[in-house]
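*Asks:* Below you'll find the structures, each written out as structure tokens.
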Structure I
Amino acid sequence: MADAGVARSNGIHAGTLTRADLSDIVHNRLGVSRAESASMVERVLYHMCHALSEGQNVKISGFGTFILRDKGERVGRNPKTGVEVPIAPRRVMTFRASQIMRDRIAK
């Protein structure tokens, strides 16, 4: 994966990488205004969310794939009372990291 200056383990992003952090990285690396960099980040996230809401998987090469899966109805059990409860069918999203990302995280 090409290094975009994101998520280095030198303590710059201790904890969570946020939208604001991504926007600052775009601003610093590309030299565009803060408003334009925030807009770029928002547009990318919007297109990803829109594709997922339309039922499409999202694959970002070298990063990973956001996969939609339809889960069928099943019977669950209330752990406190032991009563069986039907669990409605639903759509869930999972993330599968690419091999490149898994290798980078393992270092």
Structure II
Amino acid sequence: MNLGQQDEISAIEEVNIEPIAKLRNQLLRRPATAIGSVFSRTGFTEATVTLTGFVAPQTILLWGGEEIEYSLQHKFICKSLVKKYRVCVHKGIPNYDITTEIFS
């Protein structure tokens, strides 16, 4: 495998827990009302999604590539953020799929 192939493979891997752990540590030094968001074009591993649900009282929201594109195309990124936050707080789902929502 040459270097170009290696870069291509690593570019399509799902995000693992390390960035979430770093963000959690940064949020620990902030007020409890602060939230974090992690954006990934390629998605997140199942372990990452599961463990992100256990970083309470810090709230970390996970955004997949389709959600980012959907929210930006329809120009409601702020509404999407609020909805993802509410679902995370009420149901404990850090990776709620915002593309299932219809905003006006």
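None of the figures in this text is laboratory data; all of them are computed from the coordinates on show. Predicted model only: the values in this text are computed from it and were never measured. Cβ atoms are built from the backbone, for glycine too; each structure is taken alone.
*Asks:* For which of the structures I, II does the calculation of percent of Cα pairs over 16 Å apart return 59?
*Replies:* The read-out comes from structure II.
*Asks:* Between I, II, which one scores greatest on mean count of other Cβ atoms within 10 Å over residues 21-28? Please report the intermediate quantities before stating the final value.
*Replies:* On the way: I: 17.8; II: 14.4.
Checked I, II; max of mean count of other Cβ atoms within 10 Å over residues 21-28 sits with I.
*Asks:* Now a separate question. Which of the displayed structures (I, II) returns the greatest value of relative contact order in percent (Cα under 8 Å, 6 or more apart) on calculation?
*Replies:* On the way: I: 20; II: 24.
Once relative contact order in percent (Cα under 8 Å, 6 or more apart) is worked out for each structure, II has the highest.
*Asks:* Quick check on the output: -14000 is helix-only ellipticity at 222 nm (-39500 (n - 2.57) for each DSSP H run of 4 or more, over all residues; to 500), derived from one of I, II. Which one produced it? Kindly include the intermediate steps, with their values, before the conclusion.
*Replies:* Numbers: I: -12000; II: -14000.
The read-out comes from structure II.
*Asks:* Tell me which of I, II gives 0.85 when you compute FRET efficiency 1/(1 + (r/R0)^6) of positions 77 and 93 (r between Cβ atoms, R0 = 25 Å, to 0.05). Provide the component values of the computation, followed by the final result.
*Replies:* Working: I: 0.50; II: 0.85.
This figure was derived from II.
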